[in-house]
Structure I
Amino acid sequence: MTGVGIVGAGTMGVGVAQCAAEAGHQVVVVDSDPAALAAGPVRLRDGIRMSRLLGRTPLEPKGAAERVRWVRDPAELHEAGFVVECVRERIPVKEAVLRRLDEVCPPETVFASCTSAVPITLLASYTNRPDRVIGTHFMNPAPLKDAVEVIRSPLTGAETLRRTTELLGTMGKEAIVVGDAPGFVSNRVLMATVNDAARVVQEGTADAAAVDRIFQECFGHAMGPLRTADLIGLDTVVDSLHVLLECTGDKGFEPCELLAELVAEGRTGRKSGRGFHTYRTIQAGNPVPLHNLSRGA
């Protein structure tokens, strides 16, 4: 078995594919959406160029991009030794993908989920290899982050953890290993914070810029919670909140009205150009903030 498989050619899937390709791995990206497959190679080359501009990789875009194949059929992953699932944060979608992967991949293949909140124990139950299922929660943008939240369920085998940390090491990523729970560490805390920060804007206490400045200038955060939410994608935030609500029963994870409204309007953050803040795109898709959202402030 050789190579790394990626399921999902969205922002995260392309970012993880870039990390693997720049590390020298042969990569196969699977997505059933022709539009996503068509856009993937362009976004990959743009990402590699950006990494070069930032001094994070010496590779020419063409070199890494040639190590990536783009296909529609998951059966193309029949030789992959490691598969990273990067599909939408909805439990039925992930279940369908994992059941299909379990059919087409060798028993030794490790399945790593880039889930934002779904417990790994639940995802493992959709396969016949629970000891080879693990969480690899890459943060966005994956090529620019130095660490990955790795989630080991009680069923995850020691060899699976070793292979995962070894693969991440080839990408220059530090594996921060945590136990299994809804939202793990990062999103159990972050999603609640984003939801409450959105409520602050919704209620007119402050606009989005003021909320983010409090966290940046008073707490020393690199970005405030709402600019972070824009970077993640507000649709992904809402999906993650629904997962946390379902898995914990905590009503505090019910997405606030403002978040739901923004997603319904197509204002999903940086990828759409508008979210809590408004962005313009320059230099290989790197968004720059222009305005921020205010509700009655």
Structure II
Amino acid sequence: MTGSPLSLERIQSCVETLPALPQAVREVMQALQRDDVSVERSVHLIEQDQALAARTLRVANSAFYGMSGRVGRIGDAVTLLGLRAVSGVLLAVSYSNGLDTSRCAGFNFRGYWRHSMAAAMAARLLAPRLRLDPDEGFVAGLLHDIGKLVLAAHFPAEGAQALALARSADVPDVEAERATLGLTHAQIGAVLVRHWRFPARVVQAVEYHAQPWEGGDPAARSLAELLQVANAIAHALDLADEAQEVVPSLDPALWLRLDLSDSAALTLLAEVERGVEDMCSALAL
């Protein structure tokens, strides 16, 4: 099946014309990339934006963190959640606000968010087992499928075509996208994540999360491996309520490296499921 190929140049042009993110999100992200971030300055910026402040407090007070109703200050919320995790949530939600995905037949906006949050939760919980930063794992998990949102909102006809093939042929999304569009949501997502000036390892991890072995940089490859596991777990839980859910293949050696007992694996799955319900409820997603 041959579709209408997209080029990375078209994606880049689209990304460059996106509306600016809220000032607080932009400044916090820029500070994080320079490694000279001031938590106090970041807290002040978030406090100045009522919508961002409200979202931050709702997440911190979600049942998942066991602090329901007890976090009343942004500073306490940032301490509890981690600044990278806070900025990642605010960035992703700010970008998706106002997007129209209704023209992309077959795209499930709520399902997209529930799956992304599940991957983020799983990545955060598993990161220490691969000696990776939990906050960075959370953010990378949250953004790993952002290319699907770009397709649905900005290239709805092309996105619908890929979704239709994936479901009719019962193949993974990346295969259907490559066949119809000439590139994948992972490549598209990497363009957006690079535009947002995330570290190169996060950009590469998003780009190669379906094939971690293709990533060149060792740090990026490790993060991509974490995303591959987190993505598989999120699909296995089927929190997106997809009628034809396809669980991607997973390298058995990678699963063994995680050294999860049966009871630990079950606990992890339960925590992810609970976390998704709590976080999506807190963010009204």
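All of the numbers you see were taken from the coordinates with simple rules; none came from a lab. Given the structure is predicted, the values throughout are model-derived calculations rather than measurements. Cβ atoms are built from the backbone, for glycine too; each structure is taken alone.
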Computing helix-only ellipticity at 222 nm (-39500 (n - 2.57) for each DSSP H run of 4 or more, over all residues; to 500) gives -21000 for which of I, II? II
Who wins on relative contact order in percent (Cα under 8 Å, 6 or more apart) among I, II, i.e. which is largest? II
When distance in nm of label points 7 Å out along Cα→Cβ at positions 83 and 235 is computed for each of I, II, the largest belongs to: II
